[in-house]
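A short reminder: the numbers here are calculations on the coordinates, not readings from a lab. The shown structure was predicted, so the numbers you read here are calculated from the model rather than taken from an experiment. Cβ atoms are built from the backbone, for glycine too; each structure is taken alone.
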Structure P
């Protein structure tokens, strides 16, 4: 009998739980209300702070509540060029391209169906409602992945603030009792790395339900459309 593999241990208990103790607040735009839908409201950037759970800095924006005599504070994901004291207009909850350095490109608008076609950071296209709101610009902090870690202690502190995912031991470096790819006189899989979709939890490692494997070979011939 083998042991439970790492993929089976994840998702239960507190061992692999996300560390949220030092997080500042949810990084999202405020919901669009009646005042926004029929006009606009202004906010002032009071501070730009670092959140351990986000790769991009957060902007603390203060608005005047349109219905009560008080001020309302929102946490925005900062874009490049933003500074304290700047006026901002809030939109609805931001969900697309919120990681540092990402952005979404607007391809086309369809005024008849009120739909907008956008291009996501990975290149895929998506059709969304034209009533959606967005923040203009590129998410700040895009160059943080270019700085080399250089030593293991920095990686330890980096992932200590995020989750328990480091160090990650390779399956071929384990014993046969601990992983399906373990064992052998040298590090090799020694079996096809593809696995069925409906395989048991202890077997689902490697390329799960892969349509194809290997690098693409040859060239594609593009046929020109006849007018």
Structure Q
């Protein structure tokens, strides 16, 4: 049912009660999301609330009758801005301290990359990490095992994040070397994977830019620096 909802551009939800957060919660329950799974927040668009779920961010009207998912753009500035961007940055705060960081010597920008060491384009990005660093782009890596946090890849990534020298283990994994199991595990990967799902990520690599914009897929360093420079001017 959740996957069906995600594919809808606009869905009608029948309610017969006055609109408030409790009514929105009831409407989301009809779609398969329990109260514990969602967070309801105010939205800059009059008449809408943002609902953060394990399957991404939804927008629901205050009267509880209509729901949509996808970009909603503010046209107030010089360029259209997806209002979901600010929510994306809020979601990242809970995991940002656990990133594996590759810091540019002359840092101008920081991007967050959700990655899976078995993904071809993730490997390509990491093989070219120095191109990003030389361009002034620091890369903060987060785990997003495509088969899930409990998969074999997920468990291996959990080992990487739990090792004392996680950066060396990360590099070795992307070179195709074996991954040493950690003596003890902390659920870093589960937390990062869950945040990725809330952001609406379904594949890797997924890049989160400094303004909160989510970009799916591999972007070469020369193309990315042009995007970031253009954003900085606006």
Structure R
């Protein structure tokens, strides 16, 4: 898996996590294709352009730099079974490249400790662990520094999006797999949950991690937001 490119501690943790999965099974939601686990968000006078996020290098950047683009915002983790969705991101971006479509990915370690890497290790984990095989992100897939999506220290961006968008399922998950407090009904359920944002920075739709099907579940909603501009 290219452990030579990662720290020794990271490699040890990688081995330990795979052992635990072998013993106890895969944590989190069952890896299935779903089509109904999505919700429509209420509109707000505020937009994602009002927030700053941290890059992998530690600098802060304004999300306003993505003004005018349709965005898919997703929380990610290297050791999650859903990491194979990375392989779909490039094709989804290419499918919508004439529309200015971009994916913003935020690593998070709050679900079964599935993103243990430091920011400087994250890209090596993606290249050599999952998806692995030297995989590199599309130029319109931007991976940011780690943040928290739930709990007392959830990032303001995620607090904002969760407040606008109804939960997509009735049960969040198993308490022992959720590494944060307090637990709230509208929490992000697991890695690779997604929010779709229109060209005005308004959060429009929320998708459960299982509502994917290689991007086919999300694509009609992307097209809807693209068409809104075409009609304007």
Can you say which of P, Q, R returns 9.8 when mean count of other Cβ atoms within 10 Å over residues 142-149 is computed?
P
Parent structure of the calculated result 16.4, given that mean count of other Cβ atoms within 10 Å over residues 126-133 is the read-out and P, Q, R the choices:
Q
Origin of the value 1.01, where Rg/Rh (Cα atoms, Kirkwood Rh) was derived from one of P, Q, R:
Q
Name the one structure among P, Q, R that helix-only ellipticity at 222 nm (-39500 (n - 2.57) for each DSSP H run of 4 or more, over all residues; to 500) of -7500 was derived from.
R
